[in-house]
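J.: Take a look at the structures below.
Only the coordinates and a few stated rules stand behind these numbers; no lab work does. These numbers come from a predicted model, not from an experiment. Cβ atoms are built from the backbone, for glycine too; each structure is taken alone.
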Structure I
């Protein structure tokens, strides 16, 4: 090994040492956000956090805060003591799930990629739909009977608008502010109450809805990205901007534990896509 490589290794070790020396793996998380995280620690992000803390020999600690507007400001970048704005100790250090390239944090390499899906309740009169494109050519009488959930933001609503189906939309907030239900929980309840027939929904959340009902209660159809509407996204972990040492550790763990991470996520029946080089480089 060359002297240059040895010195580079020593420098990297010096940078990473403070993070390795920490006793706690401090995660910022929503206490009621299945299938990602819950206070019962049964979400897939909880399981991955447990895996990483164990690998680092650290104690897992959570700062709980509803994942709404202001989440990062009140967790990741908030000092332990609210009165001490100059403190270099923060309430938590890691957000387990953010879009790759998220502008409010420094992001790791992606650790999974999923897609929005069209989720249809079986027996609701739409069992013949096998592709979202079929919804764009319905007879008027049938189109008028359609009840499809749509959100205040997201590619699903853009798709409905593009295809002239906004009038059939049942509106939901992406961030409900409900202390008893996150969006996936509310969609599950409204499916069961027959308030909606279908929804275009992010894959992990759709998987949660499916898991709350008997097998074969739903048809899940992946949405396909087009030049005008993107449905698939790579997900990473977020740390504070400038926290390159922690990012480096997480990047190494993501690579080393890729099979275990995938197994955890797959156990929740979340639709997964391969993470590409473009996703890693942020060019997708």
Structure II
């Protein structure tokens, strides 16, 4: 069942000027309830512009965005509620922290929703638990925390609104590998526990391969490919020609196949180990 539909959406920057640029060209996309969808594409492909249409930060110049069966712009007065239901986390969200305490920053969204104080406190506590933020942080200034912890506070502020769709633009940008893996584990755990639909943009194909149930590929302002990770990464050569990458393990297997080894296409280390077991076993047996 689709929770969000993008129908024939186009968007032009600086329309009618010498700087006119077509950012989205007749985009059609259906997002399923409860799925984890990755959007990939080279810089300038339109992916960031697309996700800002999902909750009405940008209004399509043609076409519609339909949430739970209704055009999000059918009632302009309702667009604020749409932004509560479709939570968008920008790249480096910690730069948007501004309150004097962690509690106040996380509570900002729920307060704007008009919730009672008891409900706000419960939501703040739940969001902190999802992000594994210690309770002792609640009265601390977010600016006294580490970069990774600030990122968690910023994400918790969106989770506290309990959105139906969580949209993340490069959620692990700038984090070291350990912090990146931990944050993605938390997002995955949150998604499993809440049933929230997750849409994320990433340049890391390893992250995409690990998390995504489905991938949408954008190129030159259009959706040019979509499917399960195995289906998309099967077209590794095409992706590379678009200026995109593929998981490193996929590149290794491509080289092995060119050397004559009969191997399937893989996109995760786990798949690679499984595929190599017969080959390794044969070598051990021969020795």
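J.: With relative contact order in percent (Cα under 8 Å, 6 or more apart) coming out at 21, pick the structure among I, II it was computed from.
T.: It was calculated from structure II.
J.: In addition: Determine which structure produced the value 1.5 for distance in nm of label points 7 Å out along Cα→Cβ at positions 207 and 263, calculated from the coordinates; the candidates are I, II.
T.: I
J.: Let me ask something else. Taking 1.5 as the value of distance in nm of label points 7 Å out along Cα→Cβ at positions 103 and 175 derived from one of the structures shown (I, II), identify that structure.
T.: Source structure: I.
J.: Identify the structure, out of I, II, from whose coordinates helix-only ellipticity at 222 nm (-39500 (n - 2.57) for each DSSP H run of 4 or more, over all residues; to 500) was calculated to give -10000.
T.: Comparing all candidates, it corresponds to I.
J.: Now a separate question. Please state which of the structures I, II yields 18.4 when mean count of other Cβ atoms within 10 Å over residues 23-30 is computed from it.
T.: II
J.: Turning to a different aspect of this structure: Of the structures labelled I, II, which one yields 28, 19, 14 when semi-axes √(5λ) of the Cα gyration tensor in Å, for residues 119-246 alone is computed from its coordinates?
T.: Only structure I yields this read-out.
J.: For distance in nm of label points 7 Å out along Cα→Cβ at positions 79 and 143, which of the structures I, II scores highest?
T.: If we compare distance in nm of label points 7 Å out along Cα→Cβ at positions 79 and 143 over I, II, the biggest value is for I.
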